[in-house]
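S.K.: Multiple structures are listed underneath, in structure tokens.
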Structure P
Amino acid sequence: MHPDTVFLTPKNILHNDIAAELGAIVVGRNTGHLWEQADLPFYLARNGRPPLFSPANTAPLAYRNNYFTLHDLAFYHHPEWNSKAFSTWYNILIPRLVIGCRHLFTVSKTVKDEIVKYYKTPPAKISVTYNGISSVMQSALQRQPKEKIILAVGTFNKRKNHQNLVQAYLSSGLTKEYQLVIIGDKNRVFADTGIDESSLTNTNIKIYDRLTSGELINMYAKAEMVVSLSLYEGFGIPVLEGLYAGCKVVCSDIPVYHELYDGHATFCNPNDIRNITTTLEQVAHSNIAPGNIDTLLNKCNYGHSAQLILDTIKGTPKKK
């Protein structure tokens, strides 16, 4: 949409094919936060101080021509969900970036309201740029008969609340009829989420470390139900993907899910095992369907969000 965009990257590129497609330029000698906070602003300062858009929560603090996307405030509400170093760094960096940036984007009205409330930010400084369905999923998803699969997608940490889903599933009457499939980082499941390892033996639960994008899309196509019991989210892409794939959806009773998915999902208390169990059983034995999600997909659309970002950056007077 904007061919003059220049992509900058540190040297440790993981996906060389994508970097080549974008014409990404390698700058600096460091990686990680040191690259972002030192090498990147130094390069920009030597090249006319152009507007910088950072799409993943952080940006160089010393650079003034900043635009960035802050996806949620989990680090603020629940610092215990990450390492002490990570939470401390984010709680130092993010408030200063919010104050100093030219403009800020976020992925839901719920998170925008939180930023306004907790960082005393003028609402006009924040634009909502919703997530959407990837072009890969749009082109690759093949409709097929649904199978008795309950699908949960998300990294294994306490925020995603997989442990309560496992307990609710095992205490339900669905264990023989439905398979529970969880896709996440299997290496962290037992240590970080409180799931009892013994509860996973001799059960109809399947955990996948990682799937290719094609395998994941196929799993969405087969699954009858998608479940997201997150305790906090900024958006919840798997819920949108589940609806797009025609799945029944059960999700936690949190503000952002009501903002986005009222009328399309069934809600439950993510901290109440009995309520989760009852909801899973009711949805499994119902004819609930996602309904018409055209309006939702029109709002949650990467193309529209990209256009808003471009229009905002082009229309903001340059700071001296």
Structure Q
Amino acid sequence: MNKNCNTVKRCFAAFCVAAVLITGMAAGICGCGSGKENGKLTEIQEEIGRFREGGEFGGDAGRYMTEGRPDAVVLEELSRGLTREEEHVREQICHLLADLGKRVDPLYSKGGELIRDRSVVAMLAGDVLSRQTPARDICLEYLLRNVPAVLLKGFGKQLADNLRLFPDQVLLLVIAKAKLTEAAETVDLLMENPGWAKEAETRVAAAALGNREIEKEFTDRFMAETDPKEKSRLAKLLGYIGTQTALTAVAGEMRTDLVIENPNVSVRSLRIFLVEALRYNYPDKLFLFDNAVSSDADYEVIEKFCEDTFGVRWKSERPPFLWIEGFPSAGPGE
């Protein structure tokens, strides 16, 4: 009897040790990807508390990264905040979330502003869009400016459904950017509405989704325009359309000598806006970044890309180098 009792006690003790080890291992596994979990949780809770008191996001979400990724615990807390908090707080959370998405991207250190982390994109394109509030507007702007089209396609149905419920100019541009065919029916309906049909964003979306007549209208106006400011505006719209035809028209003007002058301040080459339209559609091409153009050789790289990608050729010579040039400050008494 005693022998059996001792055996049972030894087995029970071994079981307890194993249970402790397993619990410890489980805790370690749960902590993966969230770094100093308790510390990060406290930090983000304090940050949200500061937002509740009227504070604004300070512009650096880097401390909410763990091993180069958005901290999982932080994302959970931000998600809860987007659901439960008052509007001012939700707006600041959107800015923080977007900044976090930019900072974890590999191209951030090179001057990139891409948001390509799927967990962040999912939150920007998620339930926050279901209410017509400033937070929705903020998220739509980030989707438009910073999220590549290929990632937006993964949220095509929900973005198309949102357009149907809450038509919006910026959302139309997001639809155009990703060429979301799921939204084609809604865009067609908007084109039948006299008010919406005259909006540039509706027409851009229609052209991006295959309306060749409207696409030709935009490209013809761009090619014929000689006023540099209006041509820069049309180049931006062609960038939003983003079809091969639209971008070929933009690329074909890469040797323009037109400039935009801001009297007594600066003179800018129209090519800045052409490069911007291309970068919008090829956001990971480093040679299209603003900080990449500092010499004629940099324009040569861009031109080679235009030749290879769009098949364009030029009859004129490349104009003298110009990106942005400031006017010299006037001295005293001048």
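S.K.: Say we calculate relative contact order in percent (Cα under 8 Å, 6 or more apart) for every structure; which of P, Q gives the highest result?
M.R.: Checked P, Q; max of relative contact order in percent (Cα under 8 Å, 6 or more apart) sits with P.
S.K.: Quick check: 0.45 is what I get for FRET efficiency 1/(1 + (r/R0)^6) of positions 178 and 258 (r between Cβ atoms, R0 = 25 Å, to 0.05), calculated from one of P, Q. Which structure matches?
M.R.: Matching structure: P.
S.K.: Moving on. Looking just at mean count of other Cβ atoms within 10 Å over residues 74-81, which of the labels P, Q belongs to the structure with the highest value?
M.R.: Q
S.K.: To which of P, Q does the computed value 0.45 (FRET efficiency 1/(1 + (r/R0)^6) of positions 90 and 210 (r between Cβ atoms, R0 = 35 Å, to 0.05)) belong?
M.R.: The structure behind it is Q.
S.K.: I have 19.1 for mean count of other Cβ atoms within 10 Å over residues 58-65, calculated from one of the structures P, Q. Which structure is it?
M.R.: It must be structure P, since only it matches.
S.K.: Hey, FRET efficiency 1/(1 + (r/R0)^6) of positions 82 and 138 (r between Cβ atoms, R0 = 35 Å, to 0.05) derived from one of P, Q reads 1.00; which structure?
M.R.: Structure Q accounts for this read-out.
S.K.: With mean projected area of the Cα convex hull in nm² as the yardstick, tell me which of P, Q scores highest.
M.R.: Between P, Q, the highest calculated value is found for Q.
S.K.: In addition: Have a look at P, Q and say which one yields -18500 for helix-only ellipticity at 222 nm (-39500 (n - 2.57) for each DSSP H run of 4 or more, over all residues; to 500), as calculated.
M.R.: Computed on structure Q.
S.K.: For distance in nm of label points 7 Å out along Cα→Cβ at positions 50 and 282, the calculated result is 5.4, so let me know which of P, Q that is.
M.R.: P
Coordinate-derived values only; no laboratory data. In this text, all values refer to a predicted model and were calculated from it rather than measured experimentally. Cβ atoms are built from the backbone, for glycine too; each structure is taken alone.
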